[in-house]
Structure formats: structure tokens, C-alpha cells
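K.L.:
These are the structures in question, set out in turn.
Bear in mind that the values in this text are calculations on the coordinates, not laboratory data. Not measured: the values here are computed from a predicted model. Cβ atoms are built from the backbone, for glycine too; each structure is taken alone.
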Structure P
Amino acid sequence: MNPVVIIPSRLAATRLPRKPLAEILGEPMIVHVWRRAVQAGIGPVVVACGDREIAETVAAAGGRTVMTRSDHASGSDRIHEALASTDPDGLHDVVVNLQGDLPAIDPEVVAAVLKPLSEPAVDIATLVSEIVEERERADPNVVKAVVSLAEGADVGRALYFSRATVPSPAAGPHFHHIGIYGFRRHALDRFVALPRGRLEALERLEQLRALEAGMRIDAALVDTVPVGVDTPDDLDRVRALLADGPF
């Protein structure tokens with residue numbers, strides 16, 4: 001594999017305006033995410049920017065950026081445009097889509113998303129972590145992954161994703177889906193060309209589009225769920241976490 005990490009980023013956010021530029025310990029959040037991706041050491045890192053201000057901020061920190069359309073519907077669409085413009089010769093056969101709101105993510109977690117792609121039949125790789133807090137099982141904001149995971153295995157095939165408690169509440173374990181993806185390049189090309197799926201619309205989960213189209217998603221099991229930043233409270237939590245050292 002010859003991976004590239006692309007971080008899609010735009011300023012528009014309803015719950016936390018101008019989120020990528022939110023200050024954390026003296027640096028914008030998007031710079032923290034870029035640093036974590038570089039530390040993962042799996043390939044070059046590019047920030048796909050929907051706004052010029054983000055590009056200027058990352059470039060000032062020494063990062064590589066590319067401007068994309070501002071009106072993309074999803075991060076997948078944004079990284080697809082960025083990949084085509086930064087690697088027109090197709091040198092990178094795998095692209096990691098890393099969310100730009102994970103400033104405290106462990107670089108080893110970023111690298112772990114490549115593990116399922118050691119199986120040639122896998123189109124898309126992602127990550128899961130076992131749910132240990134009871135409240136998360138019924139929380140619709142916590143996306144659950146149904147994964148066919150053999151005893152003792154740390155990679156399994158993803159069968160479904162839902163905001164509901166699946167498998168049934170009495171069953172277990174339950175897995176928290178972590179929205180980081182490793183796409184084979186041809187799989188990303190196919191994915192962004194697919195029409196929106198019925199299950200995708202019902203669950204409001206983009207990855208179901210791939211499953212509905214018969215694409216294979218495998219998930220690697222990791223120990224922790226990285227803290228995402230969606231609200232001012234999340235931002236305060238991450239500031240405290242990074243002040244203590246995240247890893």
C-alpha cells in the first residue's frame with residue numbers, strides 16, 4: 001500500500017462556528033489534527049480546505065493544503081476532489097479520510113485503520129471500539145457497528161451501522177463506530193459516484209451507502225474512542241485532555 005492521509009475541513013458548522021480554527025493550547029484545532037496525522041507516519045498528509053482561511057492557517061504551520069469546492073455534501077466528496085488534484089497520476093492507492101475535529105486522536109489509532117486493508121477483498125476500512133459505558137448503548141449520537149468479529153480477533157467484517165442499539169440490547173458486545181476510513185482508491189471513486197441509499201437516508205449514516213451497494217467494509221478494533229469536537233463543551237474537554245498530554 002502507498003497511503004495518503006487527507007483531512008477534509010471547512011468553516012461551516014452549526015453547533016461550533018469556525019470549528020477548525022478554534023484555539024487549543026495556542027494552536028488552531030485543524031493544526032492539532034494535522035500534527036497527529038503526521039505523527040502516525042503512514043504517508044503524506046494533505047488538508048483539503050473548503051475555505052481559504054483554513055488553508056492559510058495550515059500552511060503557516062508547515063502543512064500541505066489543497067483548495068476544494070466549498071459546497072461538497074460530505075468529507076468523502078471533498079477528499080475525492082483533493083486526491084484527484086494532488087495525485088493525478090494515481091501514485092497513492094489508499095486514502096485515509098481523517099476527520100478534522102479529532103485533535104486529541106492517538107496517532108496509533110490513525111495508523112490502525114490500514115490494518116483491514118491487508119485483506120485484498122476489503123474495499124473500505126474503518127475502526128471500532130467496544131462500548132463500556134452503559135449510556136452509550138442507547139445514545140443515538142453514538143453510532144453502533146455490527147461487526148462479525150471472531151473470538152480473539154481484532155479485525156472483522158462490518159455488517160451494519162446504526163444509531164439504534166444493535167445487536168439487540170440483551171446481546172453483546174456492542175461496538176462504537178469511529179468515523180475514520182481507509183479507502184482503496186478505486187473504492188472511493190465508486191463510492192462517491194453512487195446515489196444516496198435508502199438506509200443511508202433513514203439512519204443518516206453515509207457508510208451504509210457502500211454496504212447497500214455490496215461494497216465490503218472491515219473494521220479494526222482499537223482500545224479507545226477519540227474525543228470529537230462538536231460543541232463548546234467538547235472543546236473545553238479536549239483542551240483539558242491535551243493540557244495533560246493525550247497519549
Structure Q
Amino acid sequence: MNDERLTRVLERLADDAAACGSAVSSETACEACVHLTGVTGVQLTLMNGVGHGESRYSTNEIGDRLEDLRFVLGEGPCEDAVRYGVPVAVPDLDAKANHRRWPLFVLAAGAAGARALFVFPLRSGAVRLGALVLNRTSPGPLAAEQVSDALVMTEVVMSLVLDELAGVRLDADSPVPGGIPFRHAEVYQATGMLSVQMGVSVDEALVRLRADAFAQDQPVVEVARDVVARRVRLDLDGRTRP
């Protein structure tokens with residue numbers, strides 16, 4: 001991830017949150033993503049298991065409707081992005097190829113006002129958390145800069161969501177590498193161990209730890225304790241037991 005771009009995205013997020021008088025969260029990140037990418041709306045879908053999911057937040061009614069359609073019809077760009085773990089860009093929803101690929105979804109999404117969709121999966125290794133769905137009421141592709149900003153914002157949103165779902169309590173007086181504060185010493189230890197075991201940065205190791213906590217429906221500190229005690233081992237493909 002480009003540090004300069006990340007800094008710019010985080011500054012925009014902080015400015016938008018301050019303007020609304022609210023704390024930085026996955027919701028304010030969705031709002032900031034609208035401004036950064038020039039789309040009509042952004043919707044955040046979370047999934048826990050194949051075919052199961054819910055809308056955590058949407059900046060407009062179109063996003064809410066798109067998630068309803070995904071859930072009811074079981075098809076669409078968001079469904080494919082989460083299933084295969086890759087971004088799905090649909091600059092012209094009404095194109096013939098899209099009618100063949102998602103026949104029911106395209107008609108209903110068009111009736112809801114969507115003309116273009118850009119879906120970015122939230123994933124860490126084998127763990128798939130959901131997707132960030134950008135919608136627009138006019139057709140056309142995203143510019144290269146907008147795609148890059150959306151990819152960075154997807155990483156930011158994933159980190160925020162994992163904090164929120166794991167019930168992480170932040171303490172600004174106890175910073176850890178990467179600038180993300182944590183209260184529990186076990187998380188420091190587990191993050192360092194995972195960084196070495198996986199051959200990844202400390203920031204990436206922390207994301208993997210949070211992702212596993214979400215996938216297992218456990219507090220992040222409990223997973224950290226298991227890692228430190230070597231009861232659980234995490235690798236790039238997911239969780240294994242020693």
C-alpha cells in the first residue's frame with residue numbers, strides 16, 4: 001500500500017468524521033469513500049459463512065436495495081466478489097453480458113436506480129469478511145486514481161470493522177506498531193509471533209489476527225492467547241492446530 005496515498009485517505013476520513021462531529025468508524029469511512037471516488041453511494045456488506053450476510057451500513061437507499069437483492073436472489077457482483085475474493089467492476093450494469101451473467105439482479109438493480117457497480121472484497125488470506133459496494137446512478141468506469149483510493153479505503157474499512165466486531169477497546173496511551181493501539185499485552189506478543197511465522201509485516205499480522213477472531217467469533221485477545229500459548233497456529237491460508 002502506498003504510504004502517501006494511505007495518508008491522504010486517512011486525512012480525508014478524519015476530516016469527514018470531524019465535520020460530522022463523530023468518531024472515525026466503518027460508517028464514516030463509507031461516507032468518505034463516496035467523496036474520494038465520486039460515486040453516488042457506498043454500502044458495506046458483512047458475511048460470516050457462504051450465503052450469509054447483512055448490510056452493516058449504506059450511505060444511500062440504493063445500497064440498501066442492492067444488499068436486499070443479493071440476499072434474496074443469491075446473485076450479483078457483490079456475491080461474486082465475496083465468493084471469488086476479487087474485485088468486480090461493472091461500469092455499465094445494463095450491458096448484455098451482465099444480463100446473461102446476473103439476469104434477475106440486473107433488472108432489479110436497474111429499477112432501483114443503479115447504473116454502475118464496483119465491488120471490493122474485504123478479505124485477509126482465506127478469511128472473507130464481506131465487501132465494499134460502490135454504486136453510481138450513471139454508467140462509466142472509475143478513473144485509475146479512484147480505483148486506487150477505493151482499494152486503500154477497503155483496507156481501512158476492513159481494519160475498522162474488525163476492531164468494531166471484536167469489541168476492541170482502544171487506549172491512546174498504549175500504541176503498538178503501525179499506530180493502532182491495543183490494551184492487552186497478549187496481542188503485542190501474538191502479533192510479533194505471527195509476523196515472524198508468516199513472513200509478513202507487523203501491520204499485516206495484526207490484520208490476520210483480527211480476521212481470525214472474527215471468523216471464529218472470538219474476542220481478539222482470546223485468539224492472541226491461543227497463538228502465544230501455541231494452541232493455535234495461523235498461516236497465510238488460515239488456521240491450523242500445531
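K.L.:
Matching task: -16500 is the computed value of helix-only ellipticity at 222 nm (-39500 (n - 2.57) for each DSSP H run of 4 or more, over all residues; to 500). Pick the structure from P, Q.
P.N.:
Q
K.L.:
A value of 54, 40, 27 was derived for Cα extents along the principal axes in Å; which structure in P, Q was it taken from?
P.N.:
Answer by label: Q.
K.L.:
Which of the displayed structures (P, Q) returns the greatest value of mean count of other Cβ atoms within 10 Å over residues 101-108 on calculation?
P.N.:
P
K.L.:
Related question: 16 is what came out when relative contact order in percent (Cα under 8 Å, 6 or more apart) was calculated for one structure; which of P, Q is it?
P.N.:
Going through each structure in turn, the value belongs to Q.
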